[in-house]
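Enquirer: In what follows, structures are represented as structure tokens.
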Structure I
Amino acid sequence: MLIDSHCHLQYKGLVEDQQGVLARAREAGIGGFLNISTRAAEWDAVIGTAAREPDVWASVGIHPHEADNHADLGLQALLDAAEHPCVIGIGETGLDYYYDHSDRETQAALFRTHIAAARETGLPVIIHTRDAEEDTARIVSDEMGKGAFPALIHCFTASAGFARQMLDLGLTISLSGIVTFKNARDLQDIAKELPEDRLLVETDAPFLAPVPHRGSTCEPAFTADTARFVAGLRDVEAARLADVTTRNFFSLFSKATA
């Protein structure tokens with residue numbers, strides 16, 4: 001069994017045929033899905049899907065692209081939403097300096113609010129970072145100094161040095177279909193060396209379809225393609241990688257087990 005640790009089942013490209021998307025994924029051996037929210041307006045729908053489907057869980061959070069529209073979101077809003085039994089993670093949140101759709105200081109402030117929610121609830125914070133390694137590392141390190149919290153870097157595309165920093169701080173790293181791309185040699189080298197107990201796989205569907213599906217809408221079923229590729233990189237059986245990443249998922253997202 002595999003877990004798609006990060007997908008957006010409410011997004012265009014998936015939501016129109018959500019039942020079909022889930023059926024195809026289950027047929028491909030995907031036994032669980034973490035449905036990620038990116039703005040407060042979609043929390044009810046994301047949680048609703050999780051409440052309806054026994055193998056789907058939800059997160060609550062604000063993507064850095066949406067930070068300007070949620071600048072007044074307080075900690076209590078996240079804490080209240082996280083009480084739902086289907087909510088097992090906080091995020092996605094973080095910093096995105098590639099697009100800069102939101103003010104950087106607002107992104108950082110909201111990132112810290114999410115970390116506070118993760119620390120208080122014990123739920124992992126799901127971190128998005130793009131072209132913001134230095135500030136992401138600084139904030140994560142600073143916040144860890146205030147009290148430990150569970151966390152992961154989703155859709156990892158950063159440097160080996162940043163990976164080591166995050167691993168040293170206790171974070172988990174999740175690999176998406178990007179690792180299968182021909183121009184992702186550096187990421188493939190990192191994927192070979194990640195500690196076995198800190199590794200997850202994801203799709204980030206409907207984005208970033210892995211080889212051999214590039215150019216099509218990404219679906220959670222494609223978690224299997226990414227997992228097979230990563231298993232090959234690490235010279236292990238696909239079944240072992242599935243077992244390891246599934247175990248890691250339930251270890252990190254312990255509320256899912258409950």
Structure II
Amino acid sequence: MIFGYFGLLIMGACLGLLGAGGSILAIPIFIYFFQVPILKSTTYSLCIVSIIAIIAFIKSRKDAALHKAFHFAIPSVLGVFLSRSFILPDLPDSLGPYSINKIFICILLIFMYLASYFMIRPLTIISTSKINDKAKPSKLEIVQVNFLGFFVGIFMGFLGSGGGFLIIPILTLFLKLNMKQAVPTSLCIIAINSCVGFLSDKTYLDINDYTQLLQFLIFAFMGMVVGMLLNKKIDASKLKTIFGWFIFIVAFFILVKEFIPLKGSDHKQSIQHP
């Protein structure tokens with residue numbers, strides 16, 4: 001459990017420092033360290049990520065390009081709402097021979113590896129594409145952003161993750177935002193998506209769940225404060241790479257734990273939550 005709280009600190013620090021990548025760690029932390037059922041862990045994640053992202057956005061709101069953000073935000077919010085209100089509640093317990101929990105873990109691993117790739121990838125690849133503050137996206141690029149926003153919203157609603165590691169490249173490459181604008185804009189979108197996802201969620205939470213959520217939120221908030229302080233003293237691009245490798249390693253251990261049974265084990269999988 002101590003490692004779980006430490007993981008929450010790292011998650012908060014990553015959001016406070018980089019504005020992306022940290023929330024993808026929330027689900028593994030809740031599942032493996034606190035034994036929270038998978039679907040409930042996505043609800044927990046949405047609640048915590050929404051609050052942390054709102055606080056982080058307020059601090060950096062002056063640099064946000066909200067006049068462009070709505071091209072992505074509106075369809076992504078729709079995707080999150082549909083995912084939490086209609087898709088998740090109607091999922092069967094299994095699809096063919098595979099349980100829905102195993103399928104969920106597979107999707108989570110895919111997105112964790114994507115997150116690690118975008119964080120390890122040099123920052124200059126994303127930020128140097130003839131971007132300037134006055135550049136305007138074309139009509140085709142806006143349509144592409146609309147579609148990308150919707151599908152990112154669907155998957156992020158399914159996973160309970162903020163998706164900043166996907167949102168930031170889309171904002172820079174299609175909406176022509178520089179990195180200084182993209183990070184707070186991403187935080188705004190993450191906050192809205194997570195809040196809508198949590199409020200439209202059909203998972204029942206009782207008083208004990210909210211007590212546990214408050215404990216998790218405190219540690220994530222402390223991590224965010226640390227991340228904001230580090231942002232003023234340490235090169236964020238170097239820490240971005242470290243966080244990327246950390247997510248990669250965590251995903252590797254999940255892969256081994258769930259799909260590569262150890263010799264002499266009883267071949268029971270660790271994910272047995274309803």
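Nothing in this text is a laboratory measurement; each read-out follows from the coordinates by a stated rule. Computed from a predicted structure; not experimentally measured. Cβ atoms are built from the backbone, for glycine too; each structure is taken alone.
Enquirer: Which one of I, II has Cα extents along the principal axes in Å, as calculated from the coordinates, equal to 44, 41, 34?
Expert: I
Enquirer: Next up: So distance in nm of label points 7 Å out along Cα→Cβ at positions 183 and 215, computed for just one structure, reads 3.2; which one of I, II is that?
Expert: Among I, II, the structure yielding 3.2 for distance in nm of label points 7 Å out along Cα→Cβ at positions 183 and 215 is II.
Enquirer: Still on this structure, please answer the following. Could you figure out which one of I, II the value 0.55 for FRET efficiency 1/(1 + (r/R0)^6) of positions 23 and 79 (r between Cβ atoms, R0 = 35 Å, to 0.05) was computed from?
Expert: Value 0.55 for FRET efficiency 1/(1 + (r/R0)^6) of positions 23 and 79 (r between Cβ atoms, R0 = 35 Å, to 0.05) corresponds to I out of I, II.
Enquirer: Continuing with the same structure: Quick one: helix-only ellipticity at 222 nm (-39500 (n - 2.57) for each DSSP H run of 4 or more, over all residues; to 500) came out at -13000 when computed from one of I, II, so which one is it?
Expert: I
Enquirer: Taking relative contact order in percent (Cα under 8 Å, 6 or more apart) as the criterion, which structure among I, II has the greatest value?
Expert: Largest calculated value belongs to II.
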